[in-house]
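Before anything else, here is the set of structures, which you'll find just below.
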Structure 1
Amino acid sequence: MINRFCKPIWVSLFLLSILLPFSVLNAKEAASVTVRDYGALPRVSMVSISPNGEMIAYRMTEGEKDMIVVYDLEQGKHKASLDLSDSKTHMNTIYFATDSELILVASQVRRVMGYRGDLDISTAYAYNIARNEIRQLLTPGDLIYKGQEGLGRIAGLSPDSKHVYMPAYVPDDRYDQTPRMSLVRVELDSPRRPKVHFKGRDDSVDFFVDESGEVIVHETFDNRRNRHELFVRDGDDWRELYGEDTEIQSISVVGMTPDRKSVVVIGTNSDTKREDYYTLSLATGEFTNMGFGRKDADIEYTYKGLDRIVWGVRYSGFNPEYRFFDEDLNKRVQEIRALFPQHSVWLRDWSEGWDDLIVKVEGSGSSGTFYKFSKDEPPTELASAYPKITPEYIHPIGKMAFKARDGLIIPNLLTIPRDRLDSMKNMPAVIMPHGGPASYDHIGFDWLAQSLANRGYLVVQPQFRGSTGFGLDHELAGRGEWGAKMQDDLTDAVNVLVKKGIVDPERICIVGASYGGYAALAGGAFTPELYRCVVSINGVADLEDMMDSEERDHGDDHWVVAYWTKNIGNGDISDEHLDAVSPAQHAESFQAPVLLIHGKDDQTVPLKQSKIMYKKLKRSRKPVELLELKGEIHSLVQGETRLKTVEALVAFVDRYLQ
């Protein structure tokens, strides 16, 4: 339940961070910076601006308080707020649908009567600012299928801004157990009893609407036939616009051009091996490369509003870069980036017409600062995400690259303790592989890396093969290499730093979350002589059990199962292969003590994975600890459990490296 909360003390704290971002806080708080301060949830996050540019909304966490606050920039005062402190939901994002309506997307893991296991129910709420009133937009069982997840997506806004169009599974009747994805029309003011706006098919996945709100493009993916298709409205009929036989979609349809005569598609450029920007004409079905791609970076994100019109792109890299199609806007964004060299400048939101931009800056000189950049006005510093973590308490982040044993270049990030910048010799180190594995690390405020660097450890983040962001060849080099060459890249990072005299070979631990948790356990299993301790957060331990779980949840003909089959085994997922690269099947090889940390409500990697690892290590008489996080999901979003995690992890590493 989300309740109202209007106590003014929280607003005054926010205003203090606007007007006095460092002066007062530095004097009183900096001296007491601890591991808890690095691990705490950000005080201010999810900053969004209204279409007219007059208000901002943001999430504020302070102690046990967790709120959504709306602040009037024109009047310089608090407008409204919601207290989330007693809510069991996890906030995912907030943004303005209109000047008067704020959209909140939250999720909650819970049981649904009549359905097996726990479900991660994602839901969107509309919050009317003037009336201080909140309504759930889609409710399972109210027209839509009861046992479904992912209800926070909005595919369009009606011309009068009174309705939103939301994809959801809608059964034909109360006995229908195979509902179809359809587009549902939901009234913002009165969301009860939504209406089916467009009835989908058994294999529908997405819908694109025109200026009047009518569906003009319908996307499908048939898992049984392995067929990806796009259909375009042609009078009263539908015509196939695109079709491909594929186990996994090779293109992503992300939006529409401003004239709505083409859809925007992101796909791999066969010449550059990078993700590139294409348009697909609704009239001719022809793809056009718009010339926005680069040889040295992927297009990894597109900027669009609720109308799904695409206005610009973000490129991959340790620091994000941008290109916008309006030359004036593009120039403004490049000038903003230039103000913060070597830092990551994240475009978070914009007002209608792009007159006002909200950006977040983080890196070696900032733990996360929000700014408003408006046309023909000086920039305004809004708030610090971590007011206690001032620049002198941020440990600098450096870039390096090294050659793996087979010659592949592996990019790498180093978070360096400030007091060791001039004496980087024989340092204790923590190897910290990222999750995914189809992901990569950025330069920014990494709370875990910073908390470890603050204890004097060099934190090493290799972008091993299989990571995205560095080209298709780098990603595909990881296919079928779980526990093999992907793991060798981590070992090679250690060996390079040891050979250079930077890292003490007797004081190295490996720590990771999700796939990084698997890599940490694989390090303990397959290179046991390398590490003094191992920490896995929500990590995979038994791949055969994990694949069984995916097949049970999705069906063995689903694209998710095909993806993991290619990723883990490059087509070979025999029990023998999976056992060979599963740390749980090699518990007897471990030499280093292990700390397992896992969220009880993790729906991505079930707690069972860590329990299997724990039992296997116990039976092999190996030192192991298991910390279960009540109410926590895969991404560690709760303040209390994140603090438990960082305290337990740092204490564990200290025990073996100090």
Structure 2
Amino acid sequence: MRSHRQRGAIGGASALAGLLCATLLVTPASTAASATPATNSAATRAHHALPYQNPRLSTETRVADLLSRMTLAEKVGQMTQAERADVAADPGQIAELGLGSVLSGGGSTPAENTPEAWADTVDAFQEQALSTRLGIPLLYGVDSVHGHGNLNGATVFPHNIGLGATRDPKLAERIGHIAAEETRASGPQWTFAPCICVARDDRWGRTYESFGEDPKLAAKMSQMIEGFQGDGGDLDDPDRVLATAKHFAGDGFTTFGTGEGDYTIDQGITQASHAEFERLALTPYVAAIKKHDVGSVMPSFSSVDWTEDGLGNPVKMHAHQELVTGWLKQKQGFDGLVISDWRAIHQIPGTYAEQVATSVNAGVDMFMEPFSGDTVGYPQFIETLIAAVEDGAVPMARIDDAVSRILTAKFDLGLFEKPFTDRRNIDEIGSADHRRVAREAVAKSQVLLTNRRHTLPLSGHDDVYVAGSKADSIGDQAGGWTITWQGNSTHQIPGDTILDGIEAAAHGEVTHSPDASAPIPAGAHGVVVVGEHPYAEGFGDVGGPRWGYDPGEGGVLRPALTMQLSDADTAAIEKVCAAAATCTVLVVSGRPMIIPPELLSQIDALVASWLPGSEGKGVADVLFGRRPFTGKLPVTWPRSVDQEPINIGDSDYDPLFAYGHGLRTGR
């Protein structure tokens, strides 16, 4: 637990605020308005004239003192998060509105996507926050879901589904620590990760963000939180960030094909009994809160329906007071902050005023309200919430509770003493040491599904024939949430493709022919790398109404997602398996792909490679026996899409490969 965060700080803040005069509005004796990254210490920033400026006092005391000095407008400003692109043209909005936070959404980067440019951008925004009357620092968030993927040059790790295959929580912790170091060295102090969802339907486009289908596995792998935040009072260290457990709760097993309007499997309705919901959806959050003291929680876009007849009364998670306030904050004692998802409150029924009041009263503390092409965004949120408090629709006690949680995070992160980016670790971003850990993770994530004739490991002295659409595509193997929100096959990031890894490991001749049109040398061993195009939420749903359209590519239609191999990849497998000495197929994907029986019978070795990220050499490490295959399936591998959803424990369980399956090689 954080040594300098005391449970009960929220209540203490409210009590002290009630005792102090509400009109005590003293401008602090601070040089925040003229602060620069060079003046990143308490001694040069302030004289500690007021209690909240004094780092020797407890967080509880500092929060209470600062809260007592804040106006309603300043409090509501702290509850508001804008997007980088919305404030970039006019950073003065941060000071004018007293914004508490800014985020970079997927693909939202400075014009020059370098660590230094990121840090400069965050610091420039921070200067605006520090110029305000009370000098409350800004909290900057980003989706470092498999490394700091928005930043070109960051170490890109396997997505969570691959980490679930490793069954190695200590490795997940190491990865979280590296991601935290690279994130904070470039400016942001907050990551919207890890996703501890339980994926129960592989047609869901966010399956790869889940550690797997077993809630116990998700709870086990939530050890990643320790990597992000450290243990105890480490949040103010330059290699730690505030973590976010998401998406609370039930986002991984929404009912497919139900609902109306914009409902898809991604943002659909979870139909479950209270007992089933607690077991499948809530189990990982107990570990995240009780064991790892996660600093923030993000509710899901999805709804929960507990009625027996189904779809009787679905309640959006952002409006679910029973779960957000009752279960999360009161029953579990969660003392961190609850951050809304991207414009998620706009899906709550009612007018915008009703949406705001409902979600605040449900227990959401900070609101991600970018404009995103709409005319309603963060300025309107501030205006609407102030009016709701003045009209009595939202009690002041709820505002004070929310702001106390936000300020606590900022004090714990050390932002009042060191508001600007500590760049001492900036040269470690994408370093060889970090990439070695990523390479290890890739190797441990590979799951050997079949291995007829002891095909694997390959001998390094044999000739190798490499085919398939994913063999030489680092954009495909990195997947979504890499450089852009949805990812792209054409993205180029520092790292090695699977082909690069094979060429480095093999001492024989390596022939590469993506479509297998080049002649296959006699005696060569075939490796065919197939799989999916990159995708993320919404667009990644199989059969969902939104798949195919990607506004990030100018409205270009993407291939429809089916969990089926493409005709070209299937043809490449058939050609290579018919002519090569042995035939190994690697599946690069964010979920299981359907392998028809007639195709499976031709394949000697089948490997689930998941989305390995930037280190394709890790795949080659197990192909050639440098490391053993040790990975186990974190999800059930179906025979057909019609079997979905299929999970361990089903009464009619008949998969192609069962949950936990994985052949071993080596020792």
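The numbers here are math on the coordinates, done by the rules we state, and not lab data. Predicted model, so just to flag it, every value in this text is computed and none were measured. Cβ atoms are built from the backbone, for glycine too; each structure is taken alone.
Once FRET efficiency 1/(1 + (r/R0)^6) of positions 416 and 600 (r between Cβ atoms, R0 = 35 Å, to 0.05) is computed for every structure in 1, 2, the highest value turns out to be that of 1.
Assign the value 17, 53, 29, 1, calculated as P(r) over Cα pairs in 20 Å bins from 0, in percent, to the correct structure from 1, 2. Structure of origin is 1.
Given a value of -8500 for helix-only ellipticity at 222 nm (-39500 (n - 2.57) for each DSSP H run of 4 or more, over all residues; to 500), calculated from one of 1, 2, which structure does it belong to? The correct label is 2.
Taking distance in nm of label points 7 Å out along Cα→Cβ at positions 96 and 536 from the coordinates of each of 1, 2, which one would give 4.7? Derived from 1, not from the others.
Out of 1, 2, which one gives 9 for relative contact order in percent (Cα under 8 Å, 6 or more apart) as computed from the coordinates? Label of the source structure: 1. The maximum of distance in nm of label points 7 Å out along Cα→Cβ at positions 336 and 352 over structures 1, 2, that is, the highest value, falls on 2.
Quick check for you: by distance in nm of label points 7 Å out along Cα→Cβ at positions 88 and 224, which of 1, 2 is greatest? Answer by largest value of distance in nm of label points 7 Å out along Cα→Cβ at positions 88 and 224: 1.
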